[in-house]
Structure I
Amino acid sequence: MSPIRHFLLPIALFPLLGMGQAGAEKALQEQQQAPAVAEPYQGGWSIPPRITETKETEALDDAGRRSAGSQLDALRWERNVALVKNEGALPAQDRARLVDLAVELNAAAPNSFEAHMANYYTQFPAPAAFEELDLASAKDKQREELIAPQLANAARKDNKAELTARAKDMKVRGRIAPPLYKVAEDIMASVEPGAVLFAAGEMDAYPLWVEQFANGKHPDMLVVDERLLADAAYRMRIWDRTKARGTVAAETGFIANLAAATDRPVYLSLALGSKAMAPLKDKLYVTGLAMRLSNGPVENIPMLEARWDRLKKPLDAGPLSRNYLVPAAVLLTHYRTIGDEARASRLEHELRGMAERLGATSTLVKSGILQH
């Protein structure tokens, strides 16, 4: 039997994808002081302890009311909980709750740094959110809450000089969880030169931008924040940057339409999850910690075989660690299909160990990847 050299992403592996609740968890390195509200990219990838509303635990103003800072922290806490529970998305009900908190903050501290940041979080990714970000920066440009939003804004504008400055700031002050840098390196090792990579956002895009613009790695790759595709101006910039042919595509179907209109290879980060990938399932080929989007067969198995043992595969990167189970499962299925028992046995042993660490054994059994 001739070896199979390409393998589409099996639908059975969709439960392993994306940025859902964490499997394995680990604290940030000791030299990184934990922020009041840890964002997902800072290691806050599980539901954080509730922020209480007692005088012993919250800052109060002279009138005994919660301070603007405490109100903003409460809003950010609610946002992070919603993101964790909904695989990086904000359902309408959760977004409405954030809007209510922002209205309260604006009433208590109008035109404050905190009020503008609350407006940013509730309006993101609309252009109006970044107007609020500029107003917040004018109030206090040194605040740590600005670092990640300003990095996203630089990417939105596709401004290389600003991206470099913001990425360096993120590297020094942003407290990105160290394992996410290993994930970023593995994503970079999984794509071709000149690739366009669609990323999910905070946990994959931010470390990638730091690696690119602060550390000078893989400068030929274009990282696209999938969240920002709601902005028509951003879609136009990406269309132009990739020299795509024809009319700029709408948000719905943008990824597939761009892939058909540009000569650059298009990839998807495994962190995007099943919702974004399901419409493209017949065109996705796992190449490591990313997937090649192609209308024709891609010889991805040789790529996987060459890369798998070289990947860093951190198991303390929260939900992104589960994504390593996907290329392992694809390779294992391939080895079983061609009857290579030796390599299948070795990889199954490794996969079982990873799944046990990540609490994913039952998912792999249900999908048929593991027998028991």
Structure II
Amino acid sequence: MSAEDRTDIRALSREELKSFVTESLGEKAFRADQIYSWLHEKYAASFDEMSNLSKDLRKKLADRCELVTLKPVKVYVSKIDGTRKYLMQLPDGNIIESVLMRYDYGNTACVSCQVGCAMGCKFCASAIGGLTRDLRTSEILEEVYAMMRESGERISHIVMMGCGEPLQNLDQVIPFIELISSEGGYHLSKRNITVSTCGIVPGIKRLAEEEPQVTLALSLHAPTQEKRRELMPIANKYDLEEVLNACREHQQKTGRRLTYEYCLVSGVNDNNEEARELIALLDRYPAHLNLIPVNPVKERDYTRSDRKDILNFKKLLEKNGINVTIRREIGADIDGACGQLRKGYLESAEGSEQAEQS
């Protein structure tokens, strides 16, 4: 059987798996529950691990199914706070980034949903090189499972804030949310899942309809449409007021608290004028604001704001009743803004390949 014809078994819902096991494999229904547990409760990396299945059934699964497994090709471990940054190799050889962060309340996985990114935000390394492809549901799941296999630790929260725009890949992201939260599987609470977007209005509305329990985070990064257009090309398609109205509708429909992400870029969006414009904006569209000192990207001219400017910006917002925090910096000794580790690895691999050919 060709690879294209094999069933991507990790992406099947519980009901789909039961139908496949009984109708396509001719096995009893309880076998589907056993397989589902191996896939999503024990996050098995091979059919051979499924020790309570017969050898014949394991062979049938291996012959008929693809079991997507990601291989960590590089793991960077912080000596400061234990953060683990991964470069993961997909079955087709593409490379993505994933991060395991440790907090007092548990471990958080930051996962990617695309190889590269088409959004082109000016301060982000993920968009350099553009979008290669969407990740499949099974590949997003495997980011989480591979991190737990490697670290030996359980993950309690997931943020979809790695490379890519989740709302451009909802056909794979929504099944991922359903599978990672399913009973008999990993059973993570949907309330512990955050989906970040740069402002895809139809996606915000669809997420509210189909996954109302997850948390929405909007990458805001500017208080006005004009300034946002300078930093984020998506603003040319969706006006800021349109995006914020969609976010308000999401909040009203779901009852979930909204978060705004705001990367502070020195001399661009971090002065008192921007702070006052942001105060006026959040007076009309209230939400929690998360300030993020931008990570410098060598291909861009943008640099992070001084610590003094960041604190002054925060203080001015707080004086005007804005609920604001500064995102804690983690893994500072294993540098790498979103997309930078992958880019550096690919450049290094390309350089090695060229050297071997010369």
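Throughout, read-outs are computed from the coordinates displayed, never taken from laboratory work. Model, not experiment: these values are computed from the prediction. Cβ atoms are built from the backbone, for glycine too; each structure is taken alone.
A few comments on the model shown:
- Entry that produces 2.6 once distance in nm of label points 7 Å out along Cα→Cβ at positions 194 and 234 is calculated, selected from I, II: I
- At a computed 24 (relative contact order in percent (Cα under 8 Å, 6 or more apart)), which of I, II: I
- Computing Rg and Dmax of the Cα atoms in Å, for residues 50-257 alone across structures I, II gives 18.2, 63 for structure II.
- When mean count of other Cβ atoms within 10 Å over residues 178-185 is calculated for each of I, II, the greatest value falls to I.
- Structure from which 4.5 was derived, distance in nm of label points 7 Å out along Cα→Cβ at positions 106 and 330, options I, II: I
- Answer label among I, II for the case where helix-only ellipticity at 222 nm (-39500 (n - 2.57) for each DSSP H run of 4 or more, over all residues; to 500), calculated from the coordinates, equals -14000: I
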